[in-house]
Structure 1
Amino acid sequence: MTEMSMMNPPNNQSPRKSKVLLIAPGFGMFPVGIAYIGAMLKRAGYQVDGYVASDMNRLREKLSSQQYDVIGTGGLSSEFKSLKRISEAVRRTKATFIVGGGIITSEPELMSRALDVDYAVIGEGEETILDLMERLERGEDVSRVDGIGYFADGAFRTTRPRKPIDDLDSLPWPDYDLFGYAEFLDSRKPSDIYYYDVFDHPREYPVITSRSCPFSCTFCYHPLGQKYRQRSVESVMAELRSTIPKYRVNLVSIYDELFSYNEKRVDQYCDQFQEYARSVSWDIKWSCQMRVAGLNERMLERMRDSGCFMVSYGFESYSSRVLKSMKKGITQEQIHNAIHATMDKGISVQGNFIFGDRAETLETAFETLQFWRDHLEAGIFLAFVLPCPNSPMYQYCIKQGLIKDRLGFIRDRSFDIINMTDMPNRDFLKLKTMVFSHWNRHRIAAIPSERTETSFSVRCPHCEEMIRYNNYFVPQILDIRVFCRKCRKRFFVQDQWSKYHAQMSGVFPTFFYGMQRGLVLSRRFLVAKMPDSVRTLLKGLQ
């Protein structure tokens, strides 16, 4: 028996009657979760089709031309509008409509009503969807299915919570082919996602090696439960040994909330990944998300040697007071050490400082901004904390009346900056403009020496190496983030207009703060509508 057949055994089940369509709400990141559901259903013998709802007219045509017994979808709260459009299209059919994912698990009744679902899958979906499908086919009582919500006589009812899946190795690998994965890879450009620029032709494979997180930050919500579980390294590597040559993958992205909880397991992964990478005729890199607590230089060196090119950290703040309020369980010293150790090993740092926690003051924010300015070479992003649905922060906002309409918030305001602090609004405005000013005035940028519509050359402001980036979408007005391919440090590539705009908005932040979103969105539209002669003139001025 081959390795692949052991992990994803062929379907020996008798064919099921139900025909299922799984719809991904669109490509931001590849729909890993729903691909797991598809693999589970196919292994059980169901007829399963997949579709990416990037074009709603085509989706409606598909639904009118083909008959499905069950249609499923799911996603995060940020995808509400796309999921609502899918719901409206599905409700024109006679199919049973099932929705899952973080958007349902965080607000089961609210989202089930808003999306007009027949059945809601709450929490992990693989075992739940099989149980539900079998009972639906047999016409049995679904109230015995753990982990679902449904309507009965107009009332929303939920069943017992389903226990977490302890043996993650028992699950089939996600079926990415359902959603056109090979074609998706062929279309990828380095400019599509910020970490793709390690290669001119990135081919990313997302892999899940663990589920949930053992920590409880106030801004975070774990739709898969609080119990942290890990796959064996052997299971992960079996999946990669099968899929890397099949799709000619060169980037392996570990999508775990937390990869580095167990140092021994990290070592095992590095050993096996490095050994496999040596057997492949092309370069393969990988990335992950880690925690600054428990990090050490030996671990980072081992990761780098095995091909790790980037580590994402949850810094969030440099203020001890704010870190304690967020329940981060990390220290200033650990943040400092993680940044320096990672950069010293030639690994890119991905991290954010997010402002606006309940404990935030102008003083705590300035403390973080001062540290940020002293570590500009780390390329840390500045943003504001957002109350993720059903997180402690979200519940606080509801209790305080900062979120009065939960549906309206998820639908229209989930990216709005809310003053959750004890600061008066005038001071909170100062905080926003202070962060905005620092970001625009101090981030490290360079102007390209040469550019075309699909490439540019730029000298890294950190190591001074001249780097050529190809196969890019290069906007007319240039302001994009890149990692240097030599020193792995981040900087921005700007033209003269963008550089001037950033400098002026840093000097006059209050004026420019309200204009920024409109300018960023409108300038691309305006350039797209310009006559070719005007575009040519702009290029000559850059």
Structure 2
Amino acid sequence: MVAIGQPGSCRTRRCASLLLLTAASAREWCRPGAPCWPSVDELRGICATPGCRVLLPEDDEFANASVLRDTQWTFTPGLIVQVASVEDVQRAVRFAAAKSVEPRVFNTGHCYDGHCSGDGVLRVDVGALNATEWVTSGDTFRIGSGCRWGDVYGWLGNSSGHRRCCVGGGDPSVGVTGWTLGGGHGPMTRAFGIGVQQVLSFEVVDAAGAVKTASATSEPELFWALRGGGGGTFGIVTSFTLRSHPDTAVHYAAATANMSLGLYADFAARRALLDGVGDWLAAILDPTSGDASISGTVELDHGARHQLVLKLLVRGGDAASASRRVAGLAKLVARNPAVARLDEFASYDSFGQYAASIPSKPPGAPETSASALLAPGAVAASVAAIVEGVEQLFAAASHGTEFQCTADMVGGAALAALDDAASVHDAWRATALVMACSAYGWAEGGRDAAAAALNAWSARALAPLSRVGARNQSAYVNEAQTDGFDVPWSELFWGSRYGRLLDVKRSVDPGGFWRCPNCVGSEL
């Protein structure tokens, strides 16, 4: 979910694409129980490779296999095809096309809008496509679309003769595919850029079931669209070829401040601490003078622990040098000893070793989320604005709803080098923080109220921060829920890129075979 705003005026190129795609948008799908629905024998016959499985609703394993990580989505697919090879993917796609069964693509289920599944769909589960290999001697590597980032980090760290790292997700359980196709940011973004900047090529199965290689020289328009246009829209990616980077020692520490107002002399005293944190972040994330060796997240959880937490990761040097690099924050903490503390840095020989220590977010918690991309000029004011805004949300909450905001540090020279060869929103180039706020923990019947409250607050608080720097409002497609809300999602996620994305959609999928809620072309 993202802040409500007015859609921009219709661009000529975009309007032309809308007209060209309208005829293909009325595709009708066959659903379970209809006379057109394939027989059990036909469904069971999709697989070609040992290890591939077709799960139907009557199978014992189907119920568990169909569950998404966010349990607010309770879809019942028509069938699940757990593929074991690219050939299985091709057969599933051709079967879906021939039988008019709507396809959806699934890996780990980290999809806020639930677009990786659906009622009555043919869900292609790529989780078993998890091979990893070096393409060149220590520079580039290929991974299957079923990999999770934790597995990739472990493989890179343990590969004989290599000491490399990569740009990937901050949660080891996140799958590589949806994360990358939506843009992708993580702990190494400040050093090396976002995920799409790392991709050299994609292997993808198109709507006809053909395998294509999309790169700068082969299918260049499809390559451009896949570098940020979102998942489930242009085909099923089966593997990625990515850049790796030299690994170094990393050092982790957390700074924590209790936000309970009763612990401070007055409101102004707490605001002074929050403004100090904001000023320190702004200096670290300054695009010209900031220290790009420092990354991490800023988290506020208005749940059982009302705390502001800075989780800091420093690349290179030793623990002592890491402490010197955050000396400004340490001084701020020292001035507020009753409410704040800064832990000693823990050192790791490599990023891979550190990544192995990161706990995965447990599945099963329903939540709804809002997102915003913040420019450097918005950073200083963002900490106080978010803390105070979330408190207002919590005070008015119903059904036991709790709220959390996380701001990931991404800005730096590597991200500023992002060029037009990627289809992500052009605001990414000048983004310092990616803000994601969520409502969670509501009792039965509380989802709509929680989502409406978060959406309204997002319009009041996140939207103005996102516009700082004389730019249009923007959001991150992978960390926002928009389905069911009247929001200008195409403008928020892709801005001026959307017209060209629609052109690519029309070219590679003229029949409207690939679709999902609030994905490129879904409004047609």
Structure 3
Amino acid sequence: MLARKILEVEPKNLDALKGLGLVKLKQHLYDDAINLFKEAFELNPKDKEIKIKLICALELQAKQTAFTSKLPKSIELIRYALKLEPSSSALLCRMSLLLSVSKNFIEASEFADRALSIDKKSSEAFNMIGLALLGLQRFPEAEKKLLKSISLNPDAALAYSNLSLVYRAQGEYDKALETIKRAAALDNKNPQILNNLGVLHLDCNNLEDAERSFRKSLDNLSEYSEAHYNLGRVLLMAEKFTEGWEHSEWRWSCSEFPFSPRYTNITEWTGQNLKGKKILVWGEQGIGDEIMFASLIPELNKICDKLLIECDSRLKPIFQRSFDNILVIDRNDLSGALVKRLGPDYQISMGSLCKFLRKNTHDFETTRVRYLQENPELKREIQNRYSKLGPEPKIGISWTSGNQIIGPERSAPLKLWGKVLSLRKCHFINLQYGNISDEISSVSRLFGVKIHQDEMIEPRKNAENWFAQIASLDHVISIDNSTIQVSGSLGVPTWTLLSRKPEWRFGLNRSDHLWHSSVRVYRQKELNNWDPVINEVARDLSHSLK
């Protein structure tokens, strides 16, 4: 190519830099184009054409990487573009979008406001303000701004897409699905819109439609982390485990996934022979997830020479007691130095172990009914305390999820449990953590029942007492929270009250639980309607108490 040959002789030839930059732009090699246009702009900062092309390359590269692990780079690219053209409403809107994607909603709102001050009839500026307000959970204001965006531009597909998320956040799923379908009709190739369409289908348990939408999204943006992760959730729920785990690995690049990889300086285990090798497995996500994934530890322990487990400090004594020939490290500021001193050959997160040890439903049959062990002395102490209540069965209950995003939909308020709590020939033991004394008192008065509260148990501070308490019970009835992970890991018979929008780990229609054989599932047929579930549980409990 002539321009390249000229640059070999004259590295600062302005026309050659511009010409080669245009070629790279057409080839979608935006990084190369940016570097060439930057060099040209430094040589002649007054050349408007060069500045326009440089900004174009910066925008295109930022757009290409906005929904991937390179999001921080996208933000820096647009910051640079704004230095070149600070009064560009389009660039300000682009920055607002990127900041919303990175969860910096206040700053995103500020950039969108600046865009609107420049162009008061900018549909995109209203769209970006609406998206930021959605992130700030100011739903009525967000809806108003997005409807304004649509009124200014009836073909604003992304505004419809964001509006669907506002409706979804408020539990208006039918309205949300109708709105996102309108967005997809306007733009059936936009990765964001297709991803949001998939999310709405998943909310409605339409797995085939959800899978189709996520795959279409990835056809248009192959490195779209969120679409990969969402597709993984669909496939895992459909029990297509091998492919599901692969897509689930993209969670580390998702802005909504609140955890980061650790120990990346140690070689990641990808299935190598572990004979004579030392491997570190580190916990991820919440304490309930660490408990569930711990079911894999016995199998890994059989195929390695030495197993190191890094976990929530509350779980350290429980894991140490439950598994032979392992070293348990509690997660704290010093754990990195300790791991370095121990020198493992490989590392892997607990969740990522699944792609090697849980490839199909048959693999779950290897899980022990009871794979964790409580402190036997603490269990005896608690059983002695509870024996004073009488000889009848002791049934633990939990009804609220602490998850701030999906907790309200998972939770079944205690005031709805009347038909269960009114049953006699048993004693109900509170397993619900948090400040719920007033709620228990109110419900106790309402139904004339006694719910025993053990003030000596505080799960958020001491897991030993928590495990011992649950191990001392005859039965557990709980919504989907960490309680069922504890009871399931201990093999305690457990009935789970499950929302119409379940987590992937429950599958779509199962009444059993692949991860815990002692768990039985009672599913909602209609979102937020717990009455039929409570009635079914009450009927079955009544029969079991006879």
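I have 71, 55, 50 for Cα extents along the principal axes in Å, calculated from one of the structures 1, 2, 3. Which structure is it?
It must be structure 2, since only it matches.
Quick check: 24.1 is what I get for mean count of other Cβ atoms within 10 Å over residues 71-78, calculated from one of 1, 2, 3. Which structure matches?
It was calculated from structure 1.
Name the one structure among 1, 2, 3 that helix-only ellipticity at 222 nm (-39500 (n - 2.57) for each DSSP H run of 4 or more, over all residues; to 500) of -8500 was derived from.
Computed on structure 2.
Given a value of 23, 10, 6 for semi-axes √(5λ) of the Cα gyration tensor in Å, for residues 431-470 alone, calculated from one of 1, 2, 3, which structure does it belong to?
Answer by label: 3.
Once distance in nm of label points 7 Å out along Cα→Cβ at positions 31 and 327 is calculated for all of 1, 2, 3, which comes out largest?
2
Computed from the coordinates by the stated procedures, all read-outs in this text should not be read as laboratory data. All of these numbers come straight from a predicted model, not from anything done at the bench. Cβ atoms are built from the backbone, for glycine too; each structure is taken alone.
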